[in-house]
Structure P
Amino acid sequence: MKLGRFIVETHCHAQRHAVNVEAQGDSSYGNLAKAMKLATPAEEADGDEDVVIYDNSDRVLRDMDTYGVDMCVLLSGFGMTNEINKQIIDANPEKFIAAAAPAQTKKKALRGEEEWSWEAAAEELDYWLSQDGFRMTGEGIRGDPTRTEPIEWKQRKKDMRHVFDVAADHGVPVRWHTGYASGYGGNHLFNLYPDWSDPTLASQLKAEYPDVPIIFDHGGMQAGWREDYVEKCCQVAASFDDVYLEIGLYWADLMKKPLNDPNIAIDQILWGNDWGASMVQHSQPNEDPPTFWEQIENRGLPAHQPDYWGAGLRQLRKYAMEQDLPQEELNLILGGNAVRLFDIDVEDDRMFRNYVDL
């Protein structure tokens, strides 16, 4: 039995990297993140590339069928492209929508073809948000991919306004990355960007752009077990009713932080996992927490497709049963809130809780 009437995965990477591990050498983990950012789309590859990116939506669709997931929000990252996401949407428009990212602007800067500019990034975002199926920006707000020195918050906030301006023009949400993965040497962004280390800074942009919703990618828990980012995300969500938290990577007890907070409405919770990412589930029975996600270097790179939805649904079911969560609220978490936020057409507009004042 499905856990809800209409299930939306709000954090899905339907593109996958094929890595020439031997070409990475002894320092493969340290170089891998950089190589992935310049991944070549499979249809453009000539066979000599270190990293190729390809359409992995067949596996997504299989898992959607397995777990009863009705729709996915496609995100790019690490060399993934808007173009491939658009192809996936066009092939199954009833199954997928996407977030727009300045992917080509970043690749041109990394290749030295063009100097990074926020104006060019905003222009690319504007183009993709004008295309059918693109309903938000993200994942997160990146920046100049060639930057190596930390940036002060005053300048960073000025830069981020380019993204918020485009989102405001299109009436769509902005995704704000939160959380931390420890493995594979890809965490330099936390040293560069103050907003990646402190989600409460989102309050300042939210106050400037009251009509632009913010989605906290991962709800502060991308990987590991440290809860400080979650608490900071909850602090912001408790202050603004259109700041949203993804809880797909939470373990059951962690869900109590936002769901038991009287200032965070059930309407602000999204079922966003990280389908297609490189993390794996770590289990430690009789410990706290009993399970969490992480990039675990000593296991090597996962060549299999980690099962995010099976794990995520088990944790949400556990919380719902222990807390006796009303089904109407569970339906909102699993899909109703996403349907409203992303303006998704559904077959029956009475699937989700709604009351009329007389």
Structure Q
Amino acid sequence: MTLSHNGTGSPRIGIVHERFTEFGGSEAVVGEFLETWPDAPVFAPIVDPDGIRPPLTTVHDTWLSRAHAATGRRSHAPLLPFVPRALRRLPLRGRFDAVLISHHAFATQAVFATDAPTIVYVHTPARWAWDPEFRAQEAGGRAGQLALTALGRLARRAELRAAPELTHIVANSHAVAARIRDWWGRPSTVINPPVQVDDFTPDPAIAREDFFLVAGRLVPYKRPDLAIRAAQRAGVRLVVLGDGRFRAQLDGIAGAETTFLGATPFDVLLDMYRRCRALLMPGIEDFGIVPVEAMACGTPVLAVDQGGALDTVRAGTTGEYVAHGSDEHVIHGLAEAMRRFDPMAYDPAAIRTHAMTFSPKAFRANIADTVATTLDNA
């Protein structure tokens, strides 16, 4: 491994993240970076105290955090046009042997703030910038469409400007690697993100019940509406866990077969994973943490055959695929899969064994090897 500037065998790593405005999968990835390099300072343009959790305690932010606080932290969206410049001005130069960047829209701009090799972990290139269909789903009306279109142009320019300068690119799934290839013109390696699989375990004392499950944020791109319509068509029970801006629309289409539990504590989520016949994954995810959590409980997954599901679901062993296509095509496929689904055809132990390959320990080992190899080749 390349020696650090202070003469030790441990490289000096700086970590850059897009923003800490809420805690989700990408923030959990940064937490695992810190578990790997505990002394690494973390930088982000916008930081909300509610968006950080241990092991992360301190983040070096910018004036955008103060602007976010001054507006009551209602939304970070109006500040996004200022984020690329803030990232390019981060105080990174001359301080690190490598800079590790966590990216899903603008974070790659930090490459212009450092003279060190950069390793970027791409949760996804900005889908709302590159994919018009995805942008239309997320825009929420004409005004939102116009604003997101303008911001998308900025994001595309920023990503294309930074892409040639990045030393090594890591994708969180093979679907994301394909986007990086098609949109950035760069190759990448795949390291799936960490899932806290040890928190999710089977319980042989709990019997499977006669319902299917949807869990996670209720937002358009996850397509919970398709699961609800498929459950109606199949005449099967569906439980929906989670909340979000799509909830009101979902209430309007759901029938008596669907039960909404809203945002629930961990113990309820775990119990539902253990009791349901199968988890449904009707949307196209970049990776998809929820299916792996369910599989860690020995629960099979019915997923559309695109996106991160191709990395996580093993047809015939951990679940089944439904062919992608039009909304009607997916609804029909999910309904048929639920009608004929037999949970006894799956071995919970084999499902859990597969889920364990996505453990934080495996992730830390893979990312550490990637950083070491990048430094050796720099």
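Work out the source of 3, 14, 25, 22, 16, 11, 6, 2, 1, 0 here, i.e. which of P, Q gives that when P(r) over Cα pairs in 5 Å bins from 0, in percent, for residues 95-190 alone is computed.
Derived from Q, not from the others.
Distance in nm of label points 7 Å out along Cα→Cβ at positions 15 and 135 computed as 2.0: which structure among P, Q? Among P, Q, the structure yielding 2.0 for distance in nm of label points 7 Å out along Cα→Cβ at positions 15 and 135 is P. Looking at distance in nm of label points 7 Å out along Cα→Cβ at positions 167 and 271 for structures P, Q, the greatest value goes to Q. Supply the structure label, taken from P, Q, corresponding to Rg and Dmax of the Cα atoms in Å, for residues 223-294 alone with the calculated value 12.0, 31. So the calculation was done on Q.
Just so you know, all these numbers are worked out from the coordinates, no wet-lab data involved. Everything quoted here is computed from the prediction, not taken from an experiment. Cβ atoms are built from the backbone, for glycine too; each structure is taken alone.
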